[in-house]
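Multiple structures follow.
Values in this text are rule-based calculations from the coordinates and carry no lab data. Because the structure is predicted, anything quoted here is derived from the model rather than measured. Cβ atoms are built from the backbone, for glycine too; each structure is taken alone.
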Structure I
Amino acid sequence: MGRLEQTGKKYIIDGKKIEARKKTNNKWFETQDSINYWDDFSRPKIVWIELVDRPNFALDETGIMINNTVFFITGNNIHFLLAYLNSTLCDWHFGKICATSGAGTRRWIKQYIEQIYAPIPNEKQNQDMKILIEKIDKASENLKMKLISEIDDKIFSLFNLSIEEKNFIKNSIP
């Protein structure tokens, strides 16, 4: 059995223009094309699964590789984005734009995630969220709830929501 040619050469066969596969670097993760973003898989990233009833985003800083039905985002301001995606405000908003499984779980997939409006934080806001997230990881259950509430308050304040609007959103989450 022969290998597919990987030269990118063009041929004319029976009057039709045919191209050989693109030249690749033959890495284990290549399907056909070389990708220059493969190292993003090892960077700190926010990961989540597709079907959950509430936001369930987590930060991976270990560089693990993930497989199907697990998604990830990487880039700048990762701690702020993690806090925002897990916030009550994002939970409420996502419930307005997503599809559900029919059994109460939401589909946290690309086409809906892309519709989430997330403000761009400054460095201090990102650092503040990083500190709160680190505290949550080490906190007792009671303290965790207070820290999560503090994150929600910081997120709500970015949108200049009134007390009535905040309460409406908080009371709208099942």
Structure II
Amino acid sequence: MHAALPSPEGIEESHQRPLAGWRRHANPMSILVFGAVVLVAMTGALGHERDWHASGRGVELRVHAPEVIRNGEFLEMRFHVTSEQRIEELVIGIESTLWEDLTVNTMIPAASEEASEDGEFRFTFSGLEGGTATLWKVDLQVNPDIVLGNEGSVTIYDGDEPLVSADLSIDVLP
């Protein structure tokens, strides 16, 4: 049988005994911090969506998108267009500054024509009958190099004639 070696200097027997009570568990502060982060996230302070509206000349535009989002996340923008009169050639114009440093993944439905004109990305669809509505959905991803966010306008055209426009702003958190 070997004799127990002496403890190193500064190590006492109380340091070697198993912990009892609260001292043997993790600090409850970590659970409180985690709970606070979950509560802040649930309030929408770290990202939430909203609707932007514009109407005029018998046309209503509603854009649903995040107002605050984080870098690298995916987002969806939905464009609802309702018109009281017929639109011969529905064109949706997105100011290029709104989609700067965003990657477009999917567009449903696909536009029959796409163009870049006067600082806008323009997407042409078939006509829209009066009293009807259409929905265009675009899935995007925020690129890591966006700082603070993007802003720009969405304009509805009948061919080359602007009908209504809405200004959007998306804040991007790191």
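Remarks
- When relative contact order in percent (Cα under 8 Å, 6 or more apart) is computed for each of I, II, the one that comes out at 24 is II.
- Computed 7.0 for distance in nm of label points 7 Å out along Cα→Cβ at positions 17 and 97 - originating structure among I, II: II
- With helix-only ellipticity at 222 nm (-39500 (n - 2.57) for each DSSP H run of 4 or more, over all residues; to 500) derived as -3000, matching label from I, II: II
- For 28.0, 100 (Rg and Dmax of the Cα atoms in Å, calculated) the corresponding structure among I, II: II
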